[in-house]
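A.B. asks: Input: structures, listed below.
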Structure 1
Amino acid sequence: MTTQQPVALVTGASSGIGKEVALRLVDAGYQVVGTSRDASKLTGSDGLTFVDLDVSSDASVAAAVEHVLGQFGRLDVLVNNAGIGSAGAAEELTVAQDQKVIDVNVLGVVRMMKAVLPHMRARGRGRIVNVSSIAGLVPQPHMATYVASKHALEGYSESVDHEVREHGVRVVLVEPGPTSTSFDGAMVRPAVLLPAYAQQRQTFAEVMADSIKDGDDPVTVAKVIVAAVMDTKPKLRYPAGVTAGRVSVLRRFAPARVFDKQIRKINRLAG
């Protein structure tokens, strides 16, 4: 049966930004399906249901999208919010750990988009909102793999948007800055720490803790994501939060030497 209400699928909706997005889309009149690795622990409400989803599994992605289409007969919006971070010097992480981050943050989005695009294209309409980061625009020492994943997401999203726009589908990016969530608790971290990076590691931990403590409320980011969903003339990129807005402007207009110096200053690295 096809519902008359628009339907949104939000990955990583069990907490933080994803949870706030799901609730606000329900308020905006959407039937929302949120996802989690273990949806049995979550309680839905009017307009909000949950389904199991592991974005690193082809079969899980296919099953989740088929569930939505089978239940509602349509899918208007996909919000790719699920993701994981990484912390540690680049040479401290194993290739397997790097692959895990890429598999979730990049290939997880690729899987989701490949699963929903045939339906959206056939209907001649659809909106995909990929939650990136200001790390998709700038470097961040001790988060190289995470940063690489977000840079890749930016390029992939922008490229696919050009492919599908003539079919009534838009792919847009939301770029949050530091946000007060449990993000840092789920980071991939190295098992073996190299003494050469001991001082940088301590400094990074302090910088990260300060940025999370002073970060934006998840509600702030969620409001931007919902705006990106609802915008009748969507932009390609939506910075979310004060820091993200400032960094976006700085990246575009600051001379390379000035920008490089600022990155080292923020991260308390030797000049």
Structure 2
Amino acid sequence: MSACARLSSLLLAGLMLCAPAWAGPGRVVSINLCTDQLAMLLAAPGQLLSVSHVARDPLSSAMAGEARAWPENHGQAEEVFALRPDLVLAGTYTSPATVALLRRLGVPVETFAPAQSMADVAAEMRAVGRALGRAAEAEAMARAFEADLARLRRDPAAGPRAALYYANSYSLGDATLSGQILAAAGYRNVAAEAGLRSGGTLPLEVLVMARPDLIVEGQPYPGAARSEEVLSHPALGLAAPRRAAMADRDWICGTPYVLRALQELRALTP
């Protein structure tokens, strides 16, 4: 080997040693609403190939506008496989058949459980960041979230009482992300007082008799549904002095946008 060739080889080796190591997958597809949003926030430029079509739904997604920058998918194994991903991000409630088929085809799939607490929100940021090879960026985002939460959080022990109320008289207790948002805003949860730890039915009669200070209602969806008729029942007007309809998109997933829901609740505090 000539001296010039040896020098070129040494220079190339030196450049390779000095170059920052990229440990993350280069081609990522998300097929879950919550991982969609965390991936959009954390992925490196060009790393994320596609997000689920639900990410573009303004009723469900806090990043519906941003999601239009990526091609959408419908969570079908065939269309995802055709994108040749190095990693697929999914939820624990994603179709087991889809996840199993992708894995049989040799596609790595990481599944993430829905956040049920504020601690889960920060943990989910860090977990998705690790999966993407973006741990440092995820750590910065999680720390900023934790700092903002500490600044905004109120003690609910002696705070006003509120009820989350949705179609079919559905409500949520303290062992849910929505219940934790309510508590962080300084409200005591009427559903929890009635014995609901997670989600379940809170009969209208029980709600009226509980006399909460605030009823937080789900946002009506397009189309007529008898399940939503309870939200227009005249008794709700007698049940609480204040009612507020809030967009579901900020309550569904463990993302930094839960702080927007918390701030809206704080603004309603008597």
Structure 3
Amino acid sequence: MSDTRPPAITETDGWLQLGAGRLFFRGWAPEAAAGAPIILFHDSLGCVELWRSFPATLAAVTGRRVLAYDRLGFGRSDAHPGRLGRGFIRAEAEEVVPRLCAAAGIGRFVACGHSVGGGMAAETAARWPERCEKLVTIAAQAFVEDRTLDGLRVAERDFEDPANLARVARYHGDKARWVVDAWIRTWLNPDFAPWTLDEALARLRCPVLAVHGDTDEYGSLEHPRRIAAGRGRAHIFAGIGHVPHRECERELAGVIDGFLREG
């Protein structure tokens, strides 16, 4: 009888020193990992811990090493020294990714991001075309949409309840207020309204998979269609909202695995 047990996954933690502070990262790897590692970029309230079991599942299903990290100001990383600049999505790709790869011993990679992390993954693929083999976006935004802003306004009201902020603090500690404000105030700022991923998308040279749920409260299906148009394909999960990696974890890992196995 064949052994159907899932492969053992080894977790390894590390730290990266930047000029503004230290970043925390964690890797998951099956014993016989093969192929380019997958770098995960978290969402606006996210961190390594909030990926929960998805990185280990993704590593087991794909047979690849998976790396996730806490951006500056999030999770176990140091506090951010100020406010997010208008170009923070592109800056992550240009300034942090090459240092992260050097610290983690990564050459070529697959960029995979959730929500605003999907934008960072796209900017990373556009900035480092010689190193990024494929791009996966999960519930990513490609432009500032009324549906996104409406969802943020609901979240803003929800965070008037101290209990909701306390839940964020479980993962971000005393950085929680900054995390929430960085998300809401950045996206609701009229100066951010013209932002799009269009320039980065035009520079992509790798295959693209844009995953989205059809009940996503922070973005319509126009986002995955725009991201994938002429570059790859969109995969739409029926009855799934903004967090596919928690709502349909194994199905999402399977879709990503199938994409990575394509020629």
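A.B. asks: Computing distance in nm of label points 7 Å out along Cα→Cβ at positions 151 and 215 gives 2.2 for which of 1, 2, 3?
C.D. replies: Source structure for this number: 1.
A.B. asks: Between 1, 2, 3, which one scores greatest on Cα Rg over 2.2 N^0.38 Å?
C.D. replies: Answer by largest value of Cα Rg over 2.2 N^0.38 Å: 2.
Where a number appears in this text, it was derived from the coordinates with a stated rule and is not lab data. Here the structure is a predicted model, which is why all the values come from computation and not from measurement. Cβ atoms are built from the backbone, for glycine too; each structure is taken alone.
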